[in-house]
1. If helix-only ellipticity at 222 nm (-39500 (n - 2.57) for each DSSP H run of 4 or more, over all residues; to 500) computes to -28500, which of 1, 2, 3 did it come from?
2. Quick check on the output: 60 is percent of Cα pairs over 29 Å apart, derived from one of 1, 2, 3. Which one produced it?
3. Comparing structures 1, 2, 3 by relative contact order in percent (Cα under 8 Å, 6 or more apart), which one has the largest value?
Structure 1
Amino acid sequence: MDTTVDVNLETQPKNSTNALAKVTLAAGFGGFVEYFDFFIASFAAASVWPAVFFSGVHNASLASALSFASFGVVFLARPVGAFIFGQVADRAGRRTTLLLTMTAMGVGLLGIGLAPPYASIGVTSIALLFIFRLLFGIGIGGEFGGAVSWITETSKNSKWRPFWNLWATPVPLGLLAASLSFAALASFYKASFVTVGWRIPFVFGAALVVIGVVIRYKVAESPFMRDLIDRKAVEASPASQTLKLYWKKIILLAFAIGFMITLVSAIEVPFSVRYLATKGLPPVFLTYATSISFAFGIFTLMLGFVLGSRLGRRNMLVLGASWALVSVIIFFPLVNTMNHGLVIFADMMLFGPTVFTIASQNTLFAESFPTRYRASGSGLAYTFGGLIAGLITVFVLPAIIVLSGGLLNSWPYVETVGIIVVIASIIALMFVKETRHVRIE
């Protein structure tokens with residue numbers, strides 16, 4: 001396997017903090033929008049979409065299951081986006097690709113925000129919801145590989161590469177902004193929230209995309225990619241070649257982060273939100289509870305990048321997965337008390353380990369592949385990890401809800417699924433190689 005240096009490192013300029021900050025802002029803007037959408041879509045799927053898009057389904061459990069599926073279908077589309085846009089990013093450059101991915105995300109967001117309800121156009125509304133979710137998912141799929149590659153290649157001389165890379169996916173910031181806006185709109189609109197209020201964050205997200213496109217357009221391309229393109233040294237079909245050369249590594253990395261995405265995107269939201277709302281907790285309280293856990297996530301995110309720079313990328317993921325195992329075991333016993341304080345604590349403990357490891361995850365993925373395959377390899381590994389959560393959200397959770405006799409009876413099985421995913425991640429991490437001292441090439 002050829003892992004020779006792809007560029008002449010001596011010709012590349014030293015890091016400039018100003019240049020790094022610009023690239024990080026541009027690359028991370030898509031990650032912010034991604035997780036802004038993640039919360040508003042997951043919360044809408046749990047609290048609003050069953051009434052808006054699935055009102056023709058007269059079985060409440062089936063309506064909830066279909067709503068979860070419409071949210072989770074994004075994860076099924078991500079690997080497609082990673083392949084398509086990874087190919088573009090490793091041939092035409094990181095910046096060019098990320099302009100295209102954000103455009104797809106913007107159309108998806110706007111489409112969802114404006115989609116007519118079932119009461120107006122029947123099953124066509126359901127079809128539109130799934131189409132726009134799939135389009136958004138394809139756009140997201142191309143974001144991660146391009147973003148971490150752009151940041152990593154620009155920060156190649158930095159001792160704090162995990163710090164810069166954590167901003168490629170600023171999870172708690174996007175989630176916190178979305179949860180607070182959702183809570184404010186739910187309080188302001190009250191009776192009209194189901195008809196109007198929930199749509200505003202999606203339209204606002206589309207406006208954010210326009211800002212992101214402008215920012216990215218004004219930032220320079222990765223110096224590594226410029227060199228590859230100038231020397232005509234890019235691969236003819238990088239995504240296909242990446243799958244051929246690195247398929248084992250991609251699978252290992254995907255399972256290694258399966259716990260991070262599954263705990264938040266399948267268990268914490270939307271499942272637990274719908275579950276607790278069904279048990280009688282007010283939706284406004286649930287938005288504030290998750291907002292507190294997201295604010296706590298900012299602290300664990302920063303702690304994670306500091307430790308990741310010292311302890312190593314793989315070791316941090318092992319620590320995070322161990323924390324996650326404890327969290328998923330205690331989560332439902334705590335939330336089932338219906339005590340507000342314990343519900344908030346449970347949310348904090350479940351969310352904490354997923355962002356604790358973000359800086360190390362992003363850096364590990366980017367450092368695991370050479371420049372000519374970096375966007376494709378890191379993007380495919382990340383989206384296959386998301387696919388695990390997507391399969392659970394789209395197929396496993398709906399099946400559990402229906403077969404267990406309803407939402408309130410399903411939590412022991414959901415907890416078991418969470419435990420299995422975390423253990424699978426820990427096993428995969430035993431075979432992942434540390435990249436802390438790898439030279440970017």
Structure 2
Amino acid sequence: MTLLALGLNHETAPIALRERVAFAPETLALALRDLLSVEGVHEAVMLSTCNRTEIYAHTEDGQEDVVAHWLGRHHQLGTGLDGYLYQHTGADAAKHLFRVATGLDSLVLGEPQILGQVKEAWQVARSAGVMKTALDRLFQHTFSVAKRVRTDTRIGTHPVSVAFAGVRLAQQVFTDLREATVLLIGAGDTIELAARHLSDAKAKRLLVANRTLAHAQDLASRHGGYALALPDLDRHLAEADIVISATASREPILLRSSVEKALRARRQRPMFMLDLAVPRDIEASVRDLDDVYLYTVDDLDQVIAENRQSRREAADQAEAIIELQVAHFMGWWQGAGRQATITRMRGQSEQIRDETLQRARALLASGKDPAQALEFLAHNLTNKLLHAPSASLRQAALSGDTDLLRAAERLFDLATPENPDDAEPTSQA
């Protein structure tokens with residue numbers, strides 16, 4: 001059996017491809033069940049965020065490629081993912097997940113939101129019934145590792161998120177946010193964080209638009225803003241100096257035509273637009289308009305670079321913790337594989353026991369002497385249980401396989417005889 005981690009992220013694939021491979025939350029369970037219908041795939045968990053789409057799977061040895069083929073086929077991309085996917089197996093797969101969950105593989109080093117997203121992916125897989133002992137143990141261990149990294153290092157000191165980086169970028173364009181009207185589209189964690197940072201920066205006015213008006217009202221009320229229903233977005237777009245959007249929509253929410261109309265109403269006063277969603281919320285061609293500064297998550301590198309150096313030492317400490325925990329998990333994983341051998345051995349022995357016992361009972365039922373039936377039971381049971389190991393040891397003795405002979409002595413707790421000839425198995429099985 002193989003532990004597999006496969007996917008693409010902000011470092012290996014452009015946003016145009018990532019948005020095509022992203023899974024909508026409501027489709028994850030169905031997609032997982034479809035993946036498990038592929039021969040050789042026994043368990044799976046899918047993680048889909050704005051920066052990555054990843055599959056963690058438990059597969060038959062040599063069947064790892066079927067997951068990549070399934071992903072391309074599911075999104076109707078054929079071989080379009082070639083060159084963009086990374087693939088890790090065994091200890092490397094466990095290490096990758098640990099690094100993802102602790103924020104070491106994130107666009108913003110050490111960002112805390114990813115752990116919540118990993119937990120959500122785990123919960124979806126559990127609810128869908130596509131996760132068994134191996135992956136459940138891996139993810140439980142992952143949560144423990146993430147907690148230890150947060151506790152034992154300073155990776156979480158002054159947490160920085162994509163939302164924070166976006167607001168910092170907005171401050172570089174609009175020097176004083178106290179003169180800016182900001183429109184937030186969405187009401188999830190990213191927009192919640194953006195609203196908090198904007199409130200701290202004392203933005204002049206905050207508008208919050210969301211498909212569910214009650215969610216927009218809740219968020220706006222906590223940050224002194226004004227809530228909008230999504231259908232009213234176009235009527236208020238011209239009021240916004242800054243637009244930050246992060247929804248789970250599969251289609252663009254802001255079209256080029258709407259932005260053009262807003263620019264005319266603003267008399268060409270510039271707009272700063274930050275699209276933090278994948279798939280994107282703002283039509284890509286909006287970038288071509290005069291007086292619009294449109295950025296996506298892939299444009300935040302410069303702002304984020306300032307944060308990387310300050311967290312590098314803590315990240316190095318986190319990497320050391322992860323290396324140790326990978327070794328611990330792989331010890332369990334390899335032991336679980338050996339446990340399967342023990343289970344098969346016990347099952348085979350119990351089958352022999354049941355068959356022999358049934359024949360002994362038949363002897364008793366036919367009127368045979370009980371002593372005869374007991375002798376038959378003991379003799380046949382011993383011979384059948386020892387037949388396979390005796391044959392293997394006899395062959396080992398003939399071929400000079402001393403390693404197997406020594407292993408048998410340890411396995412059966414046999415004292416080494418003084419006369420080597422006595423080591424030859426005596427069973428006539």
Structure 3
Amino acid sequence: MEQTERSFLGTAKISSLMGKFAIPSIVAMLVSALYNIIDQLFIGQAVGIDGNAATNIAFPLTTSCIALALLFGIGGASCFNLSMGSGDTKRAAYFVGNSASMLFLSGVVLCIAAQLFLPQLLHLCGAEDGLVFDYAEVYVRITAIGFPFLILTTGGGHLIRADGSPQMTMICNLFGAVVNVILDALFILVFGWGMAGAAIATIIGQIGSAVIVVLYMKKFKTVKLSVRHFRPQWSAIQRTATLGMASCFNQLAMMVVQIVINQLLNEYGAQSRYGATVALAAAGIVMKVAQVFFSFIIGLAQGSQPIESYNYGAKQYDRVRGALWFTLGISAVLSVIASALFQIFPAQILGLFGEGDATYVEFGVRFFRIYLFGTIFNFFQPVVSTFFTSIGKAYKGVFLSLTRQFLFLLPLLLLMPLRFGIDGVLYAAPVADILSLIVTLVFMFLELRQLKQMECVMQAA
């Protein structure tokens with residue numbers, strides 16, 4: 001990006017900037033969420049409930065990839081924009097290069113770990129020996145090969161967006177998704193490869209997207225990247241990881257919650273009239289549909305990140321506040337729409353992923369309506385935690401990112417089923433949503449008051 005483009009971040013209308021950055025970010029996050037949805041749609045139709053349950057078992061491993069991608073992607077993008085906002089272009093280049101290197105290397109490490117310890121990981125994620133375990137092992141054994149490419153694509157997209165090319169981030173993700181859909185149809189419906197076909201289609205799409213990211217890095221616009229910028233530098237990695245911790249920990253907390261929920265559904269589902277497989281399959285669909293909604297919210301939050309970071313570095317605090325309020329307003333509208341869909345049309349959404357008996361539909365509908373009851377105000381926590389990361393206050397962002405999943409939801413999941421059985425798993429989520437909303441609002445208004453005070457001091461000077 002040329003200097004005139006950089007100044008655009010500090011002078012253009014907030015609505016114009018959000019349109020430029022947020023829409024491609026939303027599409028990128030939505031496509032990322034759809035990777036799993038697409039597989040599950042085809043698997044549900046061709047394999048059935050056992051296949052859907054298997055993809056639910058594999059889901060925490062995909063979440064771990066997203067956590068690493070956000071650690072170095074969001075962290076690197078925040079460091080880059082803060083450096084550019086303060087005029088330190090030389091340092092900014094090292095943040096981009098080191099982030100890209102760590103994205104790929106962390107994916108390689110995770111791939112090796114998954115191949116070496118796959119049975120243990122699947123048991124940890126809630127799989128019991130049997131058909132569901134076998135399906136999950138086939139699926140993850142193949143998709144693990146794509147972990148480095150998935151992480152590089154997801155994290156690299158944030159770096160590309162920070163360079164002022166959000167449309168290219170969108171193209172990277174769209175390319176992989178389109179390839180995945182076409183190959184899913186071919187491998188599953190035509191060739192009859194089942195779980196293996198879905199997995200192969202997924203990694204081919206991820207490799208294609210990663211190639212686009214690498215090609216873009218060779219022609220980075222704002223700063224010129226050379227080999228030295230990609231050599232690991234501890235100070236750059238440490239700062240990047242610090243600012244990426246909030247988003248990363250939020251994903252890690254989600255992963256832990258997913259694992260705990262799977263384990264609980266195995267135990268309490270078996271004790272209920274629904275059964276463990278039905279509970280796992282229905283819950284997996286609900287979780288992934290919810291992830292599609294959150295992709296809109298997270299995309300909006302990440303789209304505001306360059307605007308907030310640059311203007312905070314440039315001490316344009318009124319524009320920082322404006323970006324936050326604009327993001328919250330759009331997120332609120334989307335949350336109302338999503339909440340209405342989850343409450344009114346749960347059976348229809350569930351039906352997209354294959355047929356099931358009356359018990360399966362009943363549990364799926366209850367899971368949608370109860371577990372996702374807090375959707376209407378769930379947007380506050382991800383938007384505000386990303387805001388704190390954007391302005392360099394990583395530890396506040398980390399704390400807020402952990403409030404819903406770790407501080408409230410996880411203890412409630414462990415305690416409420418002891419009294420209410422499988423219903424306790426469902427009702428734990430809306431209780432955690434309300435508690436995390438209260439904490440987030442307190443942090444947000446305190447920070448906004450501080451920003452206003454800083455602005456007044458500057459005006460007085």
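1. Only structure 3 yields this read-out.
2. It must be structure 2, since only it matches.
3. Once relative contact order in percent (Cα under 8 Å, 6 or more apart) is worked out for each structure, 1 has the highest.
Since every read-out is calculated from the coordinates, none of them should be taken as a lab result. This is a predicted model, so every value here is computed, not measured.
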